[in-house]
Structure I
Amino acid sequence: MRVDRDGIGVYADLAGPADGRPVVFLHGAASSGTVWDWLPPAVTADRRIVKVDFRGHGRSDRAPDAYLLPDFADDIAVVLRDIVGGPATLVGHSLGGAVAWAVAQRHPDLVTALLLGDPPLFRGSRADDASSPAGTVFARIRSAADQWQREGVSIDEISKRLARTSFDPGSAPTMGVAYTGDAVEATAFSLKHVDVRVIDAVLDGSMLAALDTSAPVPVPVLLLAADEALGAVFTTAHAKQLAEDHPSAEVVHLTGAGHWIHLERRTRPVFTRHLVDFLARHS
């Protein structure tokens, strides 16, 4: 299903009973809603599952020069009003976590609870340029996606290449080793369709410049942070900063988890356990 906001079509995949408890899943930058296709029955049963493709991603329209946090957040508000028909629990990874946070601040009537996977809540004040660790990863992703799109490489071939690739610096394992098979395939789909100018907005710092970590978030929040030794975006120092303005937000640091907690073979089970427990309490 697609909704329109100011001429930009935003795609949302719907599953489950129309009267089920709604849960909206939001992906990271350069990804798409397909990265949530693996969700097990313990999550989906009796719930209305909505997986959104942000503008510039997946099956949604491209919108050059409009890949900023408020753009994404207000798109999701339209999805909640026009497709979900009311408030929902939001589950977001990375950029998706930052967007979920912003939706709860900008449209508090549309959110009941937040589960955030390693969100960059304190990364809006500076650019993750190509020389930073995160910037290095995004610069490599941009280069690969741009080349594969220009050459017309198929999704199946991109999957094969990704399985042999590691975008992380150093001696990190290849995606075929670190990720589940479905995660590699979903990433291939995402990189085939992403507007690479999305990544430019990450690299120049503009995408998250509007992040506000002090304004109220009036709903329950569970934040799952990755391991700092493995490139966590949300660090222990960030947890201390968050507690100053949001003491009720629960933060769980997952030892051994990389940034892509829900896609990695070793950490998807623990992510799933936290997700199932959180939804049992709040959705």
Structure II
Amino acid sequence: MPIITLTTDFGEKDHFAGAVKGAIYSELEEVRIVDISHSISPFHSTEAAYIIQNAYKSFPQGTIHIIGIDSELNPENKHIAVLLDGHYFVCANNGIISMLTSEINPEKIVEINIHDRIISNFPVLDVFVKVACHIARGGTLEVIGKPISEVKQLVGIQPVVNSEANQIIGNVIYIDNYGNVVSNINKTLFDKIGKGRNFKITARRASFNNIHTHYSDAIHFETPKERREEDGKKLAIWNSSGFLELAIYKSNPSTVGSASTLFGLEFRDAVTINFE
């Protein structure tokens, strides 16, 4: 049974997500639909790219991923279908897929060209569903689009290394539900440039000299509990996706605060690592 996932900025209040699911079931009764997220910030392509990059790998190959972010068709925002890492992605060519193609070369990319056969002002419901169901039935990409060689690139998703190779300048690309701040600096780049040297991470008013593997690594459990610094303790960590994350231990944005609020960090703010 084919699997189709949905990642959108539709939210939970409106009818959009439900309508898309209904359209899929109207095309294919035997299909499994999985919601990855409908809570992407409106039109936030980088946030969507981070979420889909870290979610798709958990699904079996052959899964079809509909990404409904900034999907209105116009001359600068065409629609594409991509076969990458054994998975299919149906979305607008607005840079979302470039976070995946920066690490893995796509096997096939087509620019969708079935719009003349579909009357639509809601492309996720009409065009994307038609394409996803075509693929789910075993159809090829060439039937619904013309091959293209590359996708639009998102600006600012790759960190920069200075000419002396002693500094990495990254950016905040995602803030999670706990208010933890995720940068675009991954452990592979850190190890390659750092080569075991001492370092200092700086992000606005926060600084760090070590990076943990688990959140609880920052807590000194040998210290009696009543004397420990726990709630509200700041830390840097390699998160489960391998990206540098700045966090508050057991953070709660409404009580102890979060890394985003306490450090004053927002999307695209700089995160810098200087090596000694």
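Quick notes
- Per distance in nm of label points 7 Å out along Cα→Cβ at positions 192 and 216, the highest-valued of structures I, II: I
- Distance in nm of label points 7 Å out along Cα→Cβ at positions 56 and 208 - structure with the largest value, from I, II: II
- Value 2.9, calculated as distance in nm of label points 7 Å out along Cα→Cβ at positions 40 and 80, assigned to which of I, II: I
- Entry that produces 39, 21, 16 once semi-axes √(5λ) of the Cα gyration tensor in Å is calculated, selected from I, II: II
- Label whose coordinates, when relative contact order in percent (Cα under 8 Å, 6 or more apart) is calculated, return 20 (choices I, II): I
- Computed 2.8 for distance in nm of label points 7 Å out along Cα→Cβ at positions 64 and 240 - originating structure among I, II: II
- In this comparison of I, II, the computed figure -4500 for helix-only ellipticity at 222 nm (-39500 (n - 2.57) for each DSSP H run of 4 or more, over all residues; to 500) is attributed to II.
Bear in mind that the values in this text are calculations on the coordinates, not laboratory data. Every value quoted in this text rests on a predicted model; they were computed, and no experiment measured them. Cβ atoms are built from the backbone, for glycine too; each structure is taken alone.
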